[in-house]
Every structure is written in C-alpha cells, then in structure tokens.
Structure 1
Amino acid sequence: MKDIRPRIEKIEELLDEGSISSLTYAALECRFTIELICYERLRIAYGDTSYSDLRKWQPKDVVQQVIQEANELAATPLKLSVSNTPIDPDNPPQSVGDYENFEYIEVGTQTGLDIKKIGRLWNSLSGAALHVQIPKSKADDLSVYGNPESIKKKVEKALHLFRQVAKGNLLTSSPGPEVSCECHGCGAKIKRKVGLVYDGMVASCSSESCQESYLLKISEQGIEFGRRQISFPCDGCGTTVDIPAKLVESLRMDQSLTAECGQCAHKALIRLRPCKVNRNNET
C-alpha cells in the first residue's frame, strides 16, 4: 500500500503558505492523491480484471467497477488478524465460537472508502481551483484563480479524508473461488471471481499486447468462456478466418486492417465504413 503521509505533509505546507497560487497547487495535489488512492485499488485487482475492460477512467468509476467485477471488498473497512497458535489438524474448530476463542495478532487494517463522496470531492476540487470561471455577463471579470476561501475548504475536506485513509496499512484482494481459461492468443491465464461473474461479462486478456477477449456465459453447466471473434470466409480457399473482435472494434472510420488466412496465406483487407440497411414497411 502506498504511504500517502508525505503527500499529506506537502498539502499541509501549501495550505499553511496561504497564497492563492499555493492553494491552487494544493488542490491539484489533492486531486492527484485521490487518484493515487483509487488507482492503487485497481492495480491490486489486476489479474481479476484488465486495463482493457475499464469503461471509465474517473477515480470513482474505476473503484466502482473494481467492486462490481474484481474485488467486492475494495472499498470496505476491514481488519486482518492471524491466530498466534496453529490449528490442531486432529481437532479443528467447528464453529464461529471456536474461532473466537483463539488469540489473534493484528496484521493490518484496510480503510473503507465512500466512493460517491470521493467522486464529489474530486470534482469539486477541480471546480473550485483548476478552471477559469465562465463569465455570466460582459460585466463579469475573468480571473485565473478561484476563490481562496472556497479552495481552502475543499483542500481541508480532502486532508480529512487522506488522514483517515492513512490510518490503514494494507489493501486486500477478494477471497473466494475463481473461474479461468487459457487465452487463445497468447496462452495467458484469464481468471475472474465466480461470485462477481455475470452473464454477458467481457473479460479481456491481461497481456497489454494481446487483443483477445472473451464473453462469459452462465449456464447449467457452469461458467463458459467464449472467444469474441469476427469470422468470414477466405476469398482464396473458402476456409473460415477468425480474428479477435477487439481488432475490428478499435478501427476508426475508413481505417483498415489486414487479416491473413492460416491455410493459404491469402490476405483480406477489412475496412470500417458505414452501410445502409434497407428495411421494408413491416419491420
């Protein structure tokens, strides 16, 4: 876990200096610190999610997605302790009460996060200090800096949050069973938490250089990984050519890519262009 105490000290020094430029800088450092706190939880979750699957980059949304898809405990306050005596394998504990009778040594704590509150604070710091205010009329003056008192209040609010977070000394990953498959493209292991998988979930390969992704389906047989691919017949030999769906999804208008047939080496050009769909009056 990143030690944010030096960042707290730096922000406090800027706050004590009191000039409008130092207050503005303090607000910027607060934004950086919020991002550090949130993005570290994403980094811990890698392996159970991937960068390619992120839908938004804002700190609040990143943590929310981590909670929903990779680690439901990412923002939960908790304490980790271990027994100072080993469990007797011939007489293991049978109930919660049996476990409570052990003496425990505290290993560390994870501070909880109110992600909605963090999102509002992150936005308000920007609104108060990091943008020139839009004039409402010709009579309004344009000021590069925001209101000092407003900025100070936002920074002090952020410092209170940071001091609470700094009391923790660990970050945990989610416990529980996993489901996995081997990537078709690079052979990497792609795994997700069973309890967080939902029907239609997309799991991208964790390797940054790999373009493979998989659609997860929940059935009576369990959780299945289906390769997301675009298929078309080869113009050279008629063999079906499969390419990762992400390659096509990443194309821009009129941008193209080349796909080579594995059987005859014929190269097909795939280009993204709009097309008109004709519909009759009944549909």
Structure 2
Amino acid sequence: MPALGTSATARTTGDNIKLQLKQVKNSYFRIKMCTEVNYEDFVVIHHEMGHIQYYLQYAEQPYNFRDGANPGFHEAIGDTIALSVSTPKHLQKINLLQDYEDNDESSINALMDIALQKVAFLPFGLLIDKWRWDVFSGAVTQDKWNSHWWEYRKQYQKLKPPVPRADPRDFDPGAKFHVAGDSQYIAYFVAHIVQFQFYRSLCIAAGEYNPDDKEVPLHKCDFYESTAAGEKLKDGLSLGASKHWSDVLEVMTEERKLDATALLEYFEPLYNFLKEQNQKLKL
C-alpha cells in the first residue's frame, strides 16, 4: 500500500458500523469506517484494502477500463486477502495470537466457522438473481412472485417459510436490499467461488501450498510478504477491465473458467471430518 498521508485519522466506535470506499482522484483513495479493535473488523479492513489495492493497480488504465474484470472479481480480491490474514499462522506472525495450539480440533473449528460464512452462502447467492431474472423475463407472473421465491428457497436452501405466505400481496424478496434496490447479486456468488481459485494460486506462488503434498493443507497458507504472490496479484489486478475476465483469471490462476476445485481443496479436512462423523453417528 502507498505511504499514508499526513492528515489526521479519527477512530470512532459504535454499534452501527458504516463503511465507505471513495476514490478522490486517480492516485488517492479513502476508506471511511467506524471500527473497533476486534477480529471481525481486522478481517473487514483487510478485505476493504483489497478493494483499494485493485483500484490502485488499474488506476493507469484508460477510464473505461478502471473496473474489475467482472463484477465478482472486486469482492473476490478482498475476500482472498481476508482468507490469508485470518489464518492462525498469520495472526501469530504479526503477534496478535499467542499460546495457540495448532491441532486437528482447532483446524476443524476454524474451517467450520469459515464454511458457515462461505459455503452456506452459495445457494442463497445463486437463487436471488435466478429469481430476479425470472421476474424480468416474465417467466413468473406478479401474483406468483412470492411463491416462486419460496420455491427457490426450498430447492436451493432446503428452507420453508415459518408461517403461511399464500397471500399474493406478500413480498418477502423485498426484504433483501439488492432486490428492493434493483442491484445484481450474482457477483457475490461468483466471488465466493473465484476467491478460492485466487487464494490457491497465490499460495502456490508463495511456496505455501503444494497440491501434491497432503501434509500441508490449503487453509493454513499465509502469503503475507511473498514477492512472488504479490507480482502475480499485480499482474492480474493491473489489467482492470481491459481484458476479458477469463483472460485475467488465466493470468492469476492459469485457469480460464470458474471452478470449485480450489474451494473443495480448502475445505477438504472439514469434509472428511464431517463424513467420518456422519458414518460414526449413522446419520
């Protein structure tokens, strides 16, 4: 990141965290955020700095190309950085975690926490825009909007409404800001897959992960201070939207398609643990 400016920075705390990213000019960016000294905000601020780094890298592109390669890439970059800095290995490296015992139990607990954020989101991230596209195309009529919503919730999330929702005046999708605000959502679904492709590639570049070595799992990688990982990241981010997203993905990962293989590799220890537990408990 560039050196900090000389202006004073005020830190405020409060229950409602407000966050704003702003580009003031080509080479100057701001994050305005009310923070607290805790793990959650530590991860969030690194996520937001991932956005800033993306802005900085494509700042020299022509105006029309100063954007992510596709709408999901910006969120994915922030989440990729967050995956690395949230590892116990990184927290120990920067002296924020002491007396930590790295064992199977702690690893499974950490992976479960991340899976509840990342994996559990995927069906919801997909169904929102599937529902919106059906509405826009006229595939579902207005009187069926709400029932169609719950059909998707049941199909993809295995969820049912807690009370009957048969009244055609009900409009549960509107409780989601992106529906009421007419904002596309599929980018978040894309980001939750491609971030693991980015993370895996940067970990390999940093020498922190070898797909053929099962003794060192992907989820323990920290590419902090790796020049090789930084160069690979820079090569992709600096392209902005000047290339097709599949070309940018290839620069960063040597892959041209969205692929959940890296996600599965990341959560493989958790998957194996849950499979064993299900067999043991005959679930």
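Values quoted throughout were computed directly from the atomic coordinates according to the rules given, and no laboratory measurement underlies them. None of these values were measured; they are calculated from a predicted model. Cβ atoms are built from the backbone, for glycine too; each structure is taken alone.
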Label whose coordinates, when distance in nm of label points 7 Å out along Cα→Cβ at positions 188 and 204 is calculated, return 1.0 (choices 1, 2): 1
Identify the structure, out of 1, 2, from whose coordinates Rg and Dmax of the Cα atoms in Å was calculated to give 26.1, 84. 1
If mean count of other Cβ atoms within 10 Å over residues 52-59 is computed to be 19.4, which of 1, 2 is the source? 2
Given 22 as the derived value for relative contact order in percent (Cα under 8 Å, 6 or more apart), which of the supplied structures 1, 2 does it correspond to? 2
With FRET efficiency 1/(1 + (r/R0)^6) of positions 68 and 244 (r between Cβ atoms, R0 = 25 Å, to 0.05) coming out at 1.00, pick the structure among 1, 2 it was computed from. 2
Here helix-only ellipticity at 222 nm (-39500 (n - 2.57) for each DSSP H run of 4 or more, over all residues; to 500) was calculated and came to -16000; which of the structures 1, 2 was it taken from? 2
When 1, 2 are compared on distance in nm of label points 7 Å out along Cα→Cβ at positions 92 and 108, the highest value belongs to 1
